[in-house]
Structure I
Amino acid sequence: MNDWKTDITAAAGRIAPHVRCTPVMGGADLGLGFPVDLKLEQMQHTGSFKARGAFNTLLSGDVPGAGIVAASGGNHGAAVAYAAARLGLKARIYVPQMAGPAKIALIKEQGADLVIVEGPYANALKAARSYEAQTGAMQIHGYDAPLTVAGQGTVMQEWEDQGLAADTVLIAVGGGGLIAGAMAWIGSRRKIVAVEPELAPTLNRALIAGAPVDVEVGGVAANALGATRIGSICHDLALSAGASSVLVSDAAITRAQQLLWRQLRQLVEPAGATALAALISGAYRPEPGERVAALVCGGNIAPDPLAPDVAAGGEMAQA
């Protein structure tokens with residue numbers, strides 16, 4: 001059984017020289033009738049929290065001569081490629097075509113060997129596992145591995161060190177690595193609410209079924225929250241913590257993106273706005289006096305609004 005507190009504390013010390021301490025906004029006024037605490041993790045290296053788990057994994061043991069391999073919907077691949085480059089390691093990243101040109105370009109910028117796979121994320125994961133078996137490369141799983149979860153848990157440890165006062169924290173869920181790390185650190189000290197797109201309800205369906213199950217995924221956040229099955233670590237921690245799951249529509253996610261830009265000038269991808277979407281849509285309604293927080297977890301918008309071909313047109317592409 002994992003001693004998660006010890007593992008996350010060790011991870012925080014291990015990765016500290018390599019990751020950013022991302023800023024927070026306490027009591028942000030978003031016109032909802034109540035304040036919301038925010039952590040702006042989209043300002044992390046490569047635009048998401050994923051660098052934390054990648055560095056923790058790579059710094060926790062020896063890497064074989066064959067290098068490392070990862071499957072990703074985009075953000076995990078960019079983070080692994082970034083961490084590998086900073087540590088002088090060879091990396092191969094498999095991504096589905098649905099990752100989109102912006103995230104594919106971001107991975108290429110980090111210098112990794114990139115392979116684009118047809119079909120969903122599951123196909124990319126299958127290809128990565130095949131490469132691992134053939135070459136002996138080290139697989140870095142995007143969410144269902146203890147070192148990944150411990151690395152992502154440093155987000156919540158850091159947020160509490162920054163003075164988090166919320167009773168309830170809302171976190172977007174794809175494969176479950178981020179929320180698993182949060183639950184591992186928080187335990188039952190605060191309420192954690194999983195927020196998932198209606199078109200990618202992996203944890204929601206697992207909680208109903210009593211075990212991880214395969215689901216069809218789609219929608220505006222699929223290239224970040226598009227895992228077809230929740231990680232076993234996340235599912236087990238959700239049962240232990242009594243975490244709940246709420247579902248939000250694509251329209252609510254898009255409205256949350258727009259709100260973050262218009263009110264706070266924070267430009268985020270759909271997945272990064274998904275937690276906030278639960279508050280603006282009413283999928284989660286705080287009780288009177290309940291203080292809530294939302295984790296903003298990704299900033300890799302497609303298309304990149306400041307890419308040369310977009311910026312030259314004189315108008316920012318709509319998120």
Structure II
Amino acid sequence: MSELSVNHLLGIKYLQKSDIDLIFNTADHFKEVINRPIKKVPSLRDITIANLFFENSTRTRLSFELAEKRLSADTINFSAASSSVKKGETLIDTVNNILSMKVDMVVMRHPNPGAGIFLSKHVKASIVNAGDGAHEHPTQALLDSYSIRERLGEVAGKNVVIVGDILHSRVALSNIFALKLQGANVKVCGPKTLIPKYIDSLDVEVETNLIKALEWCDVANMLRVQNERMDISYFPSTREYTQQFGLNKKILNSLNKEIIVMHPGPINRGVEITSDVADSDQAIILDQVQNGVAIRMAAIYLLASKIKQ
């Protein structure tokens with residue numbers, strides 16, 4: 001297959017396994033490009049991309065901007081904090097104003113789940129979801145799977161545990177969809193209060209004991225506790241959370257095998273993982289960041305090639 005089955009990247013839920021394979025093969029090519037002395041290709045010289053971030057983001061926004069620049073696209077960066085949204089402008093008006101400037105693609109992060117889907121039905125542009133509330137974050141899941149494939153050879157058949165705040169995490173949901181689609185076995189681990197009720201419907205096992213989860217897995221993806229999304233207290237204290245679900249070097253060394261440790265960032269060092277774990281050889285956190293640019297280049301390039309048709 002040489003083209004994506006979708007016109008937008010709204011969530012992993014809408015992708016086929018062949019889409020993921022195509023994105024990964026394209027990312028392999030771009031990874032080579034970004035390791036050259038001249039890191040740019042002229043592929044998207046005639047494409048204009050608007051980055052709309054209605055929520056704070058550092059890594060994702062920078063990663064997308066870098067991916068777009070590496071592809072020679074023209075970019076417009078929009079931050080809601082300093083925009084007319086503060087004056088009451090609606091999402092559609094905001095986007096239509098930007099589209100009237102002849103934009104081909106919109107990369108959007110929004111606090112409301114489904115914002116990208118809503119937009120894709122109302123505007124003529126390719127939409128890339130850079131995170132919508134606690135719903136999905138497709139490019140993060142793709143770069144996570146790509147990083148596993150890079151380190152372990154393939155994703156199929158691997159045991160992956162996602163640890164932490166599953167309830168508020170768009171990364172967890174997108175990862176579950178992506179990993180299952182590629183044939184991995186998935187468990188989630190965290191306080192019962194942070195495991196969503198719908199988890200059974202995703203064919204994912206719940207393990208409340210961190211040590212048991214780590215002994216089972218090949219890969220542990222350690223999520224951040226998203227205090228900013230919590231309106232009530234889901235566990236007694238950060239210290240207690242760390243005692244039960246935090247990963248330190250002592251635990252890592254006590255396992256009877258070597259596992260890979262991942263983290264979507266930003267890391268709360270000393271909460272979900274200690275510094276000596278984050279900086280160890282078993283952690284592929286910086287690989288994830290580097291792979292994020294290649295994956296986003298691949299996704300944007302493949303979507304743009306459908307616009308050009």
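Have a look at I, II and say which one yields 0.10 for FRET efficiency 1/(1 + (r/R0)^6) of positions 44 and 164 (r between Cβ atoms, R0 = 25 Å, to 0.05), as calculated.
Corresponding structure: II.
Comparing mean count of other Cβ atoms within 10 Å over residues 132-139 across I, II, which is largest?
II
Can you spot which of I, II the value 56, 43, 35 was calculated from, given it is Cα extents along the principal axes in Å?
Answer for the origin of the read-out: II.
Distance in nm of label points 7 Å out along Cα→Cβ at positions 196 and 284 was computed and gave 2.5; which structure, I, II, did it come from?
Derived from II, not from the others.
Check the numbers for mean count of other Cβ atoms within 10 Å over residues 100-107 across I, II and tell me which is largest.
Max of mean count of other Cβ atoms within 10 Å over residues 100-107: I.
Determine which structure produced the value 0.9 for distance in nm of label points 7 Å out along Cα→Cβ at positions 148 and 212, calculated from the coordinates; the candidates are I, II.
I
FYI, it's all coordinate maths here, none of it is from the lab. This one's a predicted model, so the numbers in the text were calculated from it and none came from an experiment. Cβ atoms are built from the backbone, for glycine too; each structure is taken alone.
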